[in-house]
Every structure is written in C-alpha cells, then in structure tokens.
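**Student:** These are the structures, in structure tokens.
Derivation of every value follows stated rules applied to the coordinates shown; laboratory data play no part. Small disclaimer: the values here were computed from a predicted structure and weren't measured. Cβ atoms are built from the backbone, for glycine too; each structure is taken alone.
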Structure I
Amino acid sequence: MSIPLYATFSLEDLAITFINLLKEGRFEDVVKLFNVEMAKVLPPQKLETVWNQLISNVGELKEIVGTRIAEEGGYRAIYVTCKFAKTKLDIKVVFDSEAKIAGLWFLAKESEGVHGIYIAALIATVISMLLWGGLVYWLSGSKWIYFALMLMNLPLSAIVNLYIKKPMYETLTSLLKVPPILDITSPWWFLLLIHFLPPISEEAIKLSPLIARRVRNIVNKSSALWMGMAFGMGFGIGEIWYLAWRISMMPEYAEYPFYYFGGFIGERIIAVFIHGVMTAIAVIRFMNGRGGLLVGYIWAVLFHAFANVGAMLYQIKVWDATIAMSYTIIVIIITMCLFEYLRKRELKYKKPKETVLFSRNSINEKS
C-alpha cells in the first residue's frame, strides 16, 4: 500500500516545489502534480504560455518570501508570497483531498493603503467633473440638472462590461471557434465584429435614461446637446472606476504609486469628453422622433468605432504606440470641432432673453 504524498510532505512544501518547477521551466513535471481535471485545463504547453506571459509582465522570480494556508470550500489553499523583479505576488495553489493541485491563481499582493490606480481614478474624476461638467454647466445656462443626469449613468459602464460585452465576447469566440486572444492572425471578419461590439453595446446603454418618461419630457432642441453630453460623460466617469478596478487586479501594477498612472489620467479625461459628444449626436437626433433616435444612434456607433481604430490596431500590433497616439490626437481634434458645430446649432434654438425697452411703470415714473 502506497503512502499518500501529503503524509510525508507538507502542503506548503508541495506548493513551493510546484513554484520552483515553474521557475526552472519543467512544465511536464509540474503537470504531474495536477489532478485529472486540472491537467486537462492546463497541459504543459498552455501552462508554459501562462507562466511566460506572467514573467513578461512582472519580471523573473527572485525568491519565495513566505506561505500561509487557508481552508476554502472544502479545499486547502496555500498562498505562496513570491518576490518578482517588478513586484510581489501571491500564488494561490489549491489542493484536493489527495494532495493534487486542483486550482491555480496569480494574485496581486495586497499593498498597504490605497492602490495607486484608485488615487489616479479620483484625480481623473475630479478634473473631468470640473473641466467638462463645468463647461456644460456654463454653456447650458448654469443648470444643475445636467449633473443629476450624469449621476444616472455612472454604473452603466460596469453593467455593460460585466453583463453584456463579456458574455457576448465569450459566446462569440465559442460559437465561431476563434481563439479569444486578438492578434494580427485573427480572422479579419472576427476583428471587425469585435471592433463594433463596444460601440454597439455602449452607445445603446448610454441612451437608456430616455426610457423614463420624465427624462424624455425635458428633452427639447435647446437641451438635447447638454443632456447627451451629461449621459455620455456620466458613462465615461463610471468607466474610469470600472477600468481602475480591473487594473487593481493586475499583479504587475500592485505596487505602482498613483503618479505612475499619468497616462491613464490623461486618457480617461479625454475619453469622458468624447463619450459625451458621441451620445449628444444620438440625443439631438431624438428630436426628430424615434426614427431620428435610431439614425443618431447609428451615427454615434460609427463615430465610436472610428475613435477606437487606433486602440484596436495597437492591440493587434499593427500600429506602434506613436502612430496610435497620433491617431488619437486626430480623433480629439475632430471631436472638438464636432462639439463646436453642435453647440452653434444649439444656439439657434435657444430663446433670446427679452429686452424691456419701456414699461407702464417707467412711463408713470417719468410723468
């Protein structure tokens, strides 16, 4: 009768052995520590890809700092704190009752205080509210209602990303049998389909407040621009926090101070304004009836897709960062020109203030 492995070695020792094998690149030996289900999910070739991708982000593994054990859902989880060249990570190794590895996670090591990305998100939010919110408040005639409309759309970015875009993306890759990682080798029709997924879903959900009759009742030709700007900017500010949450879970950014996210701050501030203009296009067309809203929505989707071209081509490594940034500058200039065009149109529908040349009281006073 054989003696179970965990009877002679502690689970902490097994977890450390597992990580050392990963470091040495002995992926065939690593998989021997997996249970049957885990071995199917992470065969040696796929495990090697996962490990190499991690190393490319956080640098070489320098040392194992410590371990801790936890009971989670009937399984024993060993958290191995590892020091990499760029940051620290907790590698979570889950064992089943036979001391076989049944789960594996690479987790950002919890840092002291607030994660730097959240401070960066707060800075981007405050500047966006002061800059773009202040602009809308000033140009609309000092109306606070547009700030309330912005608040309505704050949670919509998280909703559309978690419950619409993500499930749709997973369904499409599964049904069409296309690798989920986009690159230059992906089919062109699939890249086009995925490129239009965010514009189609995001522009639709940004208009969802119009479902409420009370909101529709305050839309008119002089308020449509500012309501659209408020809807879009609210979505954009919510997107700041959704992306910050996503970034906070990426191990390579765990120990970055907030000032390392300067690019994130600048990009998000600009994105808030662009989101506003996109949605304004659709809301302005809403004044022509439901058919007008559909036309406006299509134009907003097309402009959104146009704005995302640089990011898509950079993601699949067709353009480098310099070209993608140059394209973004062009998008910003076009967006500003479009906003100015829409603003001048809005002025035509704005009622001029009445000027009283004389009144009965003034005549009486003179007499």
Structure II
Amino acid sequence: MTTASGPKMPETPQTLFDHASALHRLAPDQPLPREGEPFPDDQAHDEASSPKYSKHQRLGSEVAGLLAEYLADSDAQAHELAPAFHGLYVPIHPNEHIDYAAKNADRDRVLATGRWLVRNGTDRCTVTMGLSIIGAVGIDPQDIPLVQTIGLLSERFGALAARALKEVDGGAQALIWLADRVEGWGRVYIVEAICGLRDPTTFPWLLRKGVDGDFLAGYYAGKIADTGRLHEAVGKFDSDPELVDATCLLLATMCQCEGMGSTLGPYPHAGPVLSAHSRALAQMGPTPIRIQAAAVIAQYLGLKNPHAAATSAAWNAARTLYIEALGSESWAEGARAAVRRGDRVMSWIAKDVAPGLGLPWAATSAEE
C-alpha cells in the first residue's frame, strides 16, 4: 500500500493512549488538565503544519481511500498504515466515507487494526482513524476501557468515543464514567450520547450531574430535562435536596441558552416543574447556587412569560415564590455575604439582575 507524504513526524515515543493513561492516574476521578493538552505530537501539529480541509474535497474521502486500500491488502500490517494519515485531514466526528470503507471489510480485521492504531498511535491523526473505524463496525465490551481512556482526551476524541460507547453492551454506564471525567466540548458529545440512549438507568445521573455549570451545558440542558423526565422526578423534591440543587443549575441554564439549545419557553412541562421547584426552594436555606438560580429564573420568567393563560399563571406564581425567597432576610444576607467574599457571579446578580426584581438588598450588595 502507499502512504501519504506530509509534515515530518518528530520522534515521539509516547503514544497518545499512554499519555492519557499517565495523566488519568494522577487524578483518577477528575477531568484531565486542559483535556490532556499539550499532546505528545504537538510539535508535528502546530498551526502551520496542521492539515486543512478544502471545501472542494469530500470530507473524509481521501483518508477513507487509504483505509480501503489497506483493507484490500490482506498482507498489510497496522503499523504500516499508521503513518499514512499524518498530514491529511481526518474528521473527528463520524464520517460516512470512513464508515463505508470500514463496514465493507472484514469486521475482525477492522477491529484489530483500529485497536492497534488507538493503542499504539503516536500521532493524533492515526488515533482518530483507529477510533473512527472501530466505532463504525461496533466495538466489543472488552474495548470499553480502551475507548474510555483515549476518550479522556475529549475535545479531540470525545465525539468518536461517544459513538463507539453508545452502541456497545454496557455503554450507558461506560458513558457516564467518561462524562464524569471530561469537560468542555468533549462533555457535550458524551452527555448528548447519554441522552440519545433514553435509558432509564441513566436518568438519575442526568438529572443530578448532567449539567455541570459550564456554559456549554446550554447545548444539552433541555435534552436532559426531556430525556430524564424531570417532570416525573419533581415529586422527590421534598426529600431530595441534591435533586433540587441540580434542578437549579438545569433550569437556570435553560434560561440562558437562547440560540444554543432548548429554553424553558418551548419545554412542555415548564409550568409544573417551575411550580414544584419554586415551592421546594422557598422552603430551603440560601446557598450561592440557589440564590443565583432563583434570580436568573425569576428574571427570565418576567421577560419570557408565555401567551397561554394556564402556563402564564404557573409562571407568574413561580416567579412570585422565587422573588419572595430572594427577598427574605436569610437569603438577602446570604447574597450580601457572597458578594463580600468576591463571588463574581453573585456580584453580577446583585448589580444587573436583582434591581429588576425589586430586591431591597440589590444596590447595597453590589456596592459592597
């Protein structure tokens, strides 16, 4: 088989898999610092030498052709294929041309090749192709640790790892394990894959941990509310403060994700969810996240009140309860204390949100 010529690869003995494994061992339950960057092959992938995709190309067709050539040669070895993709554009999302080439070859050979590329690749292009082809033909349960580990480098490999894990037996829990250890765009790919499963065993995790406070959660917060059947879980609010607090993040995110994902406006269960949440929150003591969420939700409800009379009444009643809680002495003092501590979000709430809600502590808190 032939290989493509591109920017020369420096000698980098560490594989990307070993790089991810080493960083993961330092903090097994946390996301990798900077999502694992810099990678060992960074020198070969600076801006000047990184492959560019031309709109005149069929995305993925060039590397799919090299893959098909390799798979047609029964004597070719995976280590011979490895350098072929360096300097070429390898899509980081599932690709129809790569999928076609992989699915039209012997599955066992595709899996063996892909596993070798993921486990031994020292170049991100090589590893990306390996992960893409094993996901195309479907991984076996034994491949889950391999995919999870490389998926920790989540901005580069998260989308393909999500596709591979979503289709395998045990994939739901494997995806949750990975979601707990990634952030940024990688987490978007993983959480959206979990939502796509619509597996009831994932609903508790989705509702309690799915939204992490990152603004990118706006892309999937509405999907979590829908998939996780939040409207059915509100009956647990009285005995589950963790769920109430998680719903604070979820609803506040849905109030601030215009143009990203589904907002509260079109959410069909917004009325009963808001009613239950505002009642539960009014009975709880103040924390920064509760104060911030109540203020953001109350502001949104004042600006986005729906036209439907029944829904409008529920929104107005919920808004009143949020504002009453925010105006209570204990919540007001909690807000002032957070501002004094230098909480930037609370300072923004005090300056830009609280005055519009008529809260008596707004001006003094913002000035402290």
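**Student:** Can you rank I, II by distance in nm of label points 7 Å out along Cα→Cβ at positions 198 and 294 and just name the one with the largest value? Display every interim value, and only then the final one.
**Tutor:** Working: I: 2.8; II: 3.7.
Max of distance in nm of label points 7 Å out along Cα→Cβ at positions 198 and 294: II.
**Student:** If FRET efficiency 1/(1 + (r/R0)^6) of positions 134 and 206 (r between Cβ atoms, R0 = 25 Å, to 0.05) is calculated from each of I, II, which structure is the one that comes out at 0.45?
**Tutor:** Details: I: 0.75; II: 0.45.
The read-out was computed on structure II.
**Student:** Matching task: 27.3, 121 is the computed value of Rg and Dmax of the Cα atoms in Å. Pick the structure from I, II. Write out the running numbers ahead of the final one.
**Tutor:** On the way: I: 27.3, 121; II: 24.5, 78.
Answer by label: I.
**Student:** If you rank structures I, II by distance in nm of label points 7 Å out along Cα→Cβ at positions 142 and 270, which sits at the top with the largest value?
**Tutor:** Numbers: I: 3.4; II: 5.1.
Of structures I, II, the maximum of distance in nm of label points 7 Å out along Cα→Cβ at positions 142 and 270 occurs in II.
**Student:** Same structure, new question: Among I, II, considering only relative contact order in percent (Cα under 8 Å, 6 or more apart), which has the greatest calculated value?
**Tutor:** Details: I: 16; II: 11.
Once relative contact order in percent (Cα under 8 Å, 6 or more apart) is worked out for each structure, I has the highest.
**Student:** Something else: Where is mean count of other Cβ atoms within 10 Å over residues 158-165 largest, in which of I, II? Display every interim value, and only then the final one.
**Tutor:** On the way: I: 16.1; II: 28.6.
The maximum falls on structure II.
**Student:** Something else about it: Looking at FRET efficiency 1/(1 + (r/R0)^6) of positions 38 and 126 (r between Cβ atoms, R0 = 30 Å, to 0.05), point out which structure of I, II has the largest value. Intermediate values should be presented prior to the final figure.
**Tutor:** Working: I: 0.10; II: 0.95.
For this comparison of FRET efficiency 1/(1 + (r/R0)^6) of positions 38 and 126 (r between Cβ atoms, R0 = 30 Å, to 0.05), the top structure is II.
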